[in-house]
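Values in this text are rule-based calculations from the coordinates and carry no lab data. All values derive from a computational prediction rather than experimental measurement. Cβ atoms are built from the backbone, for glycine too; each structure is taken alone.
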Structure P
């Protein structure tokens, strides 16, 4: 459950802060995508403010298997509304409750939380307090506190679903706990702790958004890919996820989309995850004839699991025929959708080899791709 019902007034933005772009996407979408890509997450429930449905749907465009729920006047009421909707939908075993204002959620944090639920009914991610911490009295510094026992609490927080429902039912809805772990502890349940993540910081003020523009990308990586397929009679010609009318098509174990195969290798290369043959061996019959956008989608999911984002891609098709220019914009649009990036981040060029070599003789098509990925 992503709690995204607040107005975010302290952020001083024109729209609720959960929909403000961060690193090129609405803030809500970052954590929603991380959850959608995780293999242990079955469904996402998003608790939104009244009248925010269309804005939320736009932010979630392309992500499936989610539900919207209208929240309440307080965070606790919003979570209670979400729990009621999930219960009405059949319930679940375990639940993560996450704040939309913490966009950069790594798969490793989700893994640690879910593992902790094997032993305890609740688990939260925490980080140590590293700054000197004091108590203030009457606007003046008082004593210095021992920070060895002080920890910063983050979200998502993980719970056995029935226990979280129970404690919300026992708690007055007029109350407003700042997180659900408080309620669980107040009802006598143990809360396990797991290692948090510095990237999971909360966006609260306008300055947080300004700082993100400077600090979001810690590391830039590039990956390159190259592929070749022969042209053969009786085959369909697929390029860039587009079926093109031609007297020959590309031969291969899948749909032989040479452009998407080069792109897949470039994506995998950027995170040192091997190549397309490692993940989709041609000896495996289940990949026979499969659409190559499946390969691209898999590579993108691996990138997201590392907390990374695809920034741009530059590709070149090498062939005498068919002519690529009439189909270029459709291919760019397809690939932008696959990568979940804007089309102006997708470059596609075509060239010939002046009738030299196998491409010049019309025996096959080659493709190369270079991608840039930002690791947070």
Structure Q
């Protein structure tokens, strides 16, 4: 095979959790596996979706729910997809303006990342604003089919705030969030790093909670591939997965964080100072000016078993699509979701034993409000979830 036969074109968004793809390309892991990995930076998830659909990208750094939404034909441009590998866990946070943070403190928020404390305070702020005839708070998310949208909505609803009626939710590209907050276009947002840290360092925002606190150790980005591409060249996909698993293990090593931050800061990747990357990479987040908090597992990488997609995770994303009116529940959809979030492809590529993966794939998921989610009761969960 020629170098061209080995080439894989991968789209990515400038976020820290693109690190696995970036390290695979820049540190030689892809080359060792015979892959010429070409990275193409995009500004929005809509562009990632569109370019996957028309075949500009072979694979992509992708929001975990997007391959599901695409396979269910819920997006304007849709094609059957697979999510053979999780690229990162955690990494998101919810940031609000300093003015809103001050209102939360007045409403008895304790200043921690505890979602219950900040959520209960936000409920009071929202009610007080409504009584005063003030405009509803405006929150930004990166895409309608995103972990960000579902985590924000889950947090709000758990606090007794209706995401549909009590606040406004707008879609913005990740790298635009901090600027939109600073100019008053939005009052808060849920986004991946380093774009929460960007607002904190600019002095315009404060982090009030994070993905790791809302849904611990949950998938954020996946390797997105079309079903057709995955099935047409399994050897190339296997080689790519092997290279990404090695890159993920390298990214997880503490001794490599400064080098990783430097690589990610390059103008053609994140185009930001390395110091903006280090807080999340080291799980030592700056929540507000001058205040650092160690958050174990805030953002984590790893190859092997921890990179395997789990059916329960796919089902939860689907349940949120149904809960918020993006989809109608059906058993046929569940079968499709299970196919998208199947660990078979990564198991084949890395020679993982099925018994290592089966238990995790169906294990109940636990959330900050002490509610659990089971793969055996998706319909009941959707029926009983308030919106």
Value 0.94, calculated as Cα Rg over 2.2 N^0.38 Å, assigned to which of P, Q: Q
At a computed 3.6 (distance in nm of label points 7 Å out along Cα→Cβ at positions 231 and 311), which of P, Q: P
Label whose coordinates, when Cα extents along the principal axes in Å, for residues 47-118 alone is calculated, return 37, 25, 23 (choices P, Q): P
Label whose coordinates, when mean count of other Cβ atoms within 10 Å over residues 71-78 is calculated, return 19.1 (choices P, Q): P
Structure responsible for -12500, with helix-only ellipticity at 222 nm (-39500 (n - 2.57) for each DSSP H run of 4 or more, over all residues; to 500) calculated and labels P, Q on offer: Q
Structure (P, Q) behind the derived value 0.85 of FRET efficiency 1/(1 + (r/R0)^6) of positions 31 and 287 (r between Cβ atoms, R0 = 41 Å, to 0.05): P
Origin of the derived value 20.4 (mean count of other Cβ atoms within 10 Å over residues 95-102; candidates P, Q): Q
Comparison of P, Q - label where relative contact order in percent (Cα under 8 Å, 6 or more apart) is highest: Q
Highest-scoring label, criterion being FRET efficiency 1/(1 + (r/R0)^6) of positions 127 and 191 (r between Cβ atoms, R0 = 25 Å, to 0.05), among P, Q: P
